[in-house]
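Several structures are given next for inspection.
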Structure P
Amino acid sequence: MNTLYYGDNLDILRRYVPDETVDLVYLDPPFNSKATYNMLFEEHDGSKSAAQFQAFEDTWHWDQAAAAAYQEVAERGEKISQAIIAMRQMLGDTDMLAYLSMMAIRLIELRRVLKPTGSIYLHCDPTASHYLKIIMDSIFGVENYRNEIIWDYTFRMMDLPKFFNRKHDIILFYAKSKESFFNMPKTEWTKEDLIKSRKQAIHVDENGEEWIWMPGGKGHSKNKLRKISEIIEGGKALSDVWTIPIISSSAKERMGYPTQKPLALLERIIQASSNPGDLVLDPFCGCGTAVVAAQKLGRVWIGIDITHVAITVMKRRLIETFEPDPNFNVIGEPTTVEDAAELAQSDPYQFQWWALGLVGARPIEQKKGADKGIDGRLYFHEKDGGETKQVIFSVKAGGTNASHVRDLHGVIDRDNAAIGVLITMEEPTKPMRAEAASGGSYTSPWGVHPKLQILTVRELLEGKKIDMPPVHQVNVTYKRAPKQQKRKGDQPTLV
């Protein structure tokens, strides 16, 4: 079954993924670029929104967790131990060493779960690719290195004062062993490209068939005449430089998630190194491009991410892309009040994002003095092209009282919101219920809705919904993922 895990991928790999069960790993971890990436939303007229939410910080720090990862790798007594010790001597206890230590311990686990026929594609950028290649050589073996793929993502060129324009990422491709599966992707030859590449004339036989000299024999030491029609039909083998445009701001597949990669890129990797029915794993799956591509191509998949923002985006994307039968499980999210209470205590921000995900609301950026009293928003239209209306949310992981309801009432008035919802772990008190009841009502074509509503986590887990116009008809909170169109002769989307 396709499975989406919430949690630290190191823990998930060790707890849930057995040895030699995965056919293909693709990972696109944070690059250690010291950048902060925001989840971008669109305004309801399709323009770029000023509303953003910090999805993750692309920075690694030398702390206790990094030091523990380093120690574990260094004490293995293998080639990777020698490599990481040497890197510490060169780099010192820096953020870069933290990044490499945290990556090394995970790459060791990824090698463990790969089948002998499996492969791994590590997506990175030039700030750390040279170090990561040494790490990969140490773990997978120099003999199993296959390619350093250059993804030329193309973008608008700028005049930079100190260096050349940067317009590519690097994908390190390694096999688990010499038994690894590979199916060479092909692109179309044109007659003109073929003639240009061979720099020679066409030979025409007595039947009018066109021929050209092409490499043949072992090591391309011999040439032979081949029919141009057969060459074109067979396709042209790809090089290790891939020109695939980055996702444009107007692209249908764009989800607004930072670092989102094009489906075409992941489809190429999945088709090259797996077969229908194989298991594909992405341990840093973000908004889920790899798992969507895998399901589209008839592979089974495992996706892992450590933030509830990513999990929420992925769930919506999968449901909308593969409806009416998305067919996946989610493991690690709270499913009981006790689970939710544990998350609320251990990580209030992740609790807040998870709770907002239950109602389909987007989180808002927590900036001092901005959007005070609002943790999330949900937007809707009463009719196509109508005025945009909003539901605002306040999420409380701990104790609540009537003052929180009064505060939310004030925010509703301030922002001219249609509805305000307080999501709380604890059962509301009678004064809280009374305060909510005094909040008035909002009237829509679907009826009269309380303007102030209180929902507990228990009620949400039991299926209770916000009293508002039907979300499936009017919700415009997130950009909708394009639905997968099944064509005649396609592989089934699920196995």
Structure Q
Amino acid sequence: MGRSAVSGDTKELFKKLKDIDEIKGTRKPRNLKAQLRPYQEQGFHWLWFLHEIGSGGVLADDMGLGKTVQTLALLLAVKNEDAKIEGKRKPFKALIVAPTSVVTNWLREMEKFAPSLRHALWHGAERRERQDELEDADVVVTSYALLRRDEEMLKEIDWRYVILDEAQQIKNPLSATARAAKRLRADRRLALSGTPIENRLSEIWSIFDFVSPGLLGPLDKFEERYSRPIDAGDKAAAERLRATIHAFILRRTKAEVARDLPEKIETDQFCELTGEQAALYAAVLKEVRAQVMGEVERHGLARSHIQILAGLTRLRQAACDPRLLGLPREFTDEDSGKLVALRELVQTSIAGGHRVLVFSQFVSMLQLVKRAMDEDRVGYEYLDGSTKDRAARVENFQSDDGPPVFLISLKAGGSGLNLTAADTVIHFDPWWNPAVEDQATDRAHRIGQTKVVTTYRLIAKGTIEEKILELAEKKRELVGAVLAEDMGGAKKLTKADLEDLFKSED
């Protein structure tokens, strides 16, 4: 890789960067199927400017502000520009490295916003048998775990761009992950992170050592010139560091761009089943399908609602966490793709200064989440139907020095609470009655809330949850109807709907 424009004529580079706020950039690519908000358009122009001057950068926008779509706009623009150059020595090829829990989301966002980018997922036990897929892809998406494991193969490819999502994953410069990322060959490098500094200044050094090697000098010199003086309260050293990195890092908070945002940002985050969960889910699906469809054949749809609901509930439990099924087998936190995703999302939220409500319809799931929060040393409040001192729990969370997380059962806390201290809501197991879900979200998104509220729905990919989401899109009247609380949408299902819901993906 050309190490960075910084290692060339530094004075000329800084002259170009002097008027960073006046950057006009290039036109939004026509093949981007998204309407960029004004601040996203500005972010795209900034990314294009860094591309033009040959530098790497850190897009550090707050979570929920659309770092993904801004990045896809850049990749489309670069690919389109490369296509115009005669005799281009190599095809456009970019690598995106992301936490396992968000790898799937990159693929979905590409399908939605940038369908002209041919993409491949480097993932799974049989990935080496699909190595030819990498040859045809414009963009390859993989996880940090596989970056470490398959470094020798990935560093043989001459990438146009390497992009690290949630780049705080390389905050420890001595880690195997950071070293593997820095050994990749690429013309340009980009880091995405809503929390580029979590605990110590060496974290920002490590990220910049990836995107613009040499900009901040060797680590020991950085510690001597910046870290130790700044830790000791030296404001001049802090200003010097700010001035050095200012042009190469773009950070916008929700508060700064609030006028460009809706009052509520809603995101579906798809999670892969992990560990033994996928095989178990397939077995439960087969069993439930036989039971439910057999019941419908014998007694008809109208008299089978209890069995249908019981079957749907078992599948939902398997999609959330195998331990909810009460089987005589040992499972761990790693056997729940959603729990892995939740922990990462909570950590990122807290590091970004956000406070979080986590809702689940299963109290047993909340107990597992509670234990995970204890392991992660995350402070929380807890409320379910057995909680006696509801008002005290709410008051403690709402206080300025209250814990960052509130775990709430949907039935016990979906109404009657004012939790405006939170600006992030996570639905661990969304279901098909949006009115109940909205009522829970409105614990935070209500009068007295001064921040934009971001809502995440965690959806297990390839499960009943994804099927229900698709069904809701096709049959809005199903979810729009006034539904009995316990039966949910089951009363409105047809036999064809059931066939589709219980159909195996094989």
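If we compute Rg/Rh (Cα atoms, Kirkwood Rh), for residues 299-346 alone for structures P, Q, which one ends up with the highest value? Could you put the intermediate results ahead of the total?
Details: P: 1.03; Q: 1.17.
Greatest value across P, Q: structure Q.
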Output 5.4 (distance in nm of label points 7 Å out along Cα→Cβ at positions 171 and 427, calculated) maps, among P, Q, to structure P
With helix-only ellipticity at 222 nm (-39500 (n - 2.57) for each DSSP H run of 4 or more, over all residues; to 500) computed for every candidate in P, Q, -12500 is reproduced by structure Q
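To test your reading of the models, identify which of P, Q gives 17.6 for mean count of other Cβ atoms within 10 Å over residues 243-250 when calculated.
Values: P: 13.1; Q: 17.6.
It was calculated from structure Q.
Where is mean projected area of the Cα convex hull in nm² largest, in which of P, Q? Intermediate values should be presented prior to the final figure.
On the way: P: 29.9; Q: 26.2.
For this comparison of mean projected area of the Cα convex hull in nm², the top structure is P.
No lab work stands behind these numbers, since they all come straight from the coordinates. Fair warning: this is a prediction, and the values are worked out from it, not measured in the lab. Cβ atoms are built from the backbone, for glycine too; each structure is taken alone.
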